[in-house]
Structures are given as C-alpha cells and as structure tokens.
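The structures considered in this document are given below.
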Structure 1
C-alpha cells in the first residue's frame, strides 16, 4: 500500500481501532449489570459470580505483555485480527452459555482476545500517525 492510500484511510483505521478499544473496555464493566439475572438464569453462586467478573480481567492483565510481544514478532495487524476473531467468537459462546462455569471459561477466552487487541491498536495508531498528529 502506498503512502497516499494509508493517508486517506488512517481516519477510518483510527475509528475501527477506537471502537475495538471501547468494546474491550466496556466488556470489563458491562457484566456487572447482568449479575442479578445470571444468578437466576444460571443458578450461579457468589464465588462463580466473582469468577465471571474476574476471569476476564485476570487473563487480560496476565498475558497483555506477552501478547504485545507476539504482535511485535508476527505482525500487529495479524494480532489485531486474531484478537477480534477470538474475542467475537468467545462473546457469541458467552451469550449462549448454559452454565456458570461455561461463562467463566468464555470470559477467560475473551480476556485472551482483549490482550491481543489492546497492544496492537496502540502500536498501529503510533505507526499511522506521525509527529504532530499524535
């Protein structure tokens, strides 16, 4: 891709990357709204509710640096796309969870996807916007 094409598409790229970051940030907090429903629908215990919330955050934080290094090694775009696919697929499975343990597991997988997305977005933004535009 030549510099002129990148220049024209960088604002669209910024929009997609920003939306990706909003989604992974929102997912960190949105489950709290559904906790009362999850108690009734999945017959979840208090400790399972805690793991539903924490599994995403623990996995995300635990492997964030590793996923950033993988993105640097194998390509940021590949890491971003893999993270989006993994996060999206895990979100679908989480939506159709039939047990509390299944939801805990899918949230952990979402944490892996989020950990792939976060460092990739930041490094891509740094690469497409130069100098004073940052």
Structure 2
C-alpha cells in the first residue's frame, strides 16, 4: 500500500520500467535525489517509467509531511525490513533498483546518484522492448 492506502504491486507494473528507491527523510543524499526523481517522472512517465519510493522512516506523519512539502508526484510506500528483504541486502541509503519491462532487476546502486546517471539508465531500459 502507498501512503494514501492504494495497493501497489510490482507485478502490475510489468511492461513499464520501474525505479524502486529505498530512502528516508532523515537521509541527506536521499533528499538530494528528490528533484531528479521529480524531473524523471515529468519527462519519462508518459514513455513508460514508474517511480516507487520506499521510505524506511518510522513516522508515517513525517513522510506524509515531506510528500506534501516537496510535492512528490510519484508513488511513495512506507517500507520496513520485510519489504527491504525482498530486494536483498540494502547496503546503504539511498538504495536504487532499476527494473526492466519484464520485471527483472537490471541494475542497482547504493548511495547518491547524479541526474545524468539516472537518465542514462532510464533511457537504456526504455529503449529495450
């Protein structure tokens, strides 16, 4: 479920390129990536990109306040250890996974990524059938 109570399933996103980003409001590099995610969402959503940000914050109110203050246009989920375990060991925050149209994890990155690297990976995956 996302923070608004809507169900979210990676299986339902097959056919799209998906960025899954584990983050937290208290993580400065995570917050630094938010403008890039907003740009990616605006530029590539209509081309088949979905972004799912999985917050590892413990306080749901803080996450909802952050979403409102930063006008996040993409899906945000409140995560926990069980959600994180499905992706294997998280080696740090932010931790970003790039999933292709067939639902396979094609790349992952621990730590801050600059906008150019995000664009390169997204365009590579979007160019594939």
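No value in this document is a laboratory result; all are computed from the given coordinates. These numbers were taken from a predicted model, which means no experiment stands behind them. Cβ atoms are built from the backbone, for glycine too; each structure is taken alone.
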>> To test your reading of the models, identify which of 1, 2 gives -10500 for helix-only ellipticity at 222 nm (-39500 (n - 2.57) for each DSSP H run of 4 or more, over all residues; to 500) when calculated.
In response: 2
> Ranked by distance in nm of label points 7 Å out along Cα→Cβ at positions 53 and 85, which of 1, 2 sits at the highest value?
Replying inline: 1
>> When FRET efficiency 1/(1 + (r/R0)^6) of positions 21 and 61 (r between Cβ atoms, R0 = 25 Å, to 0.05) is compared over structures 1, 2, which one is greatest?
In response: 1
> Where does the value 11.2 come from, among 1, 2, when mean count of other Cβ atoms within 10 Å over residues 29-36 is the thing being computed?
Replying inline: 1
>> Between 1, 2, which one scores greatest on distance in nm of label points 7 Å out along Cα→Cβ at positions 37 and 93?
In response: 1
> When mean projected area of the Cα convex hull in nm² is calculated, the result is 8.9; to which of the structures 1, 2 does this value belong?
Replying inline: 1
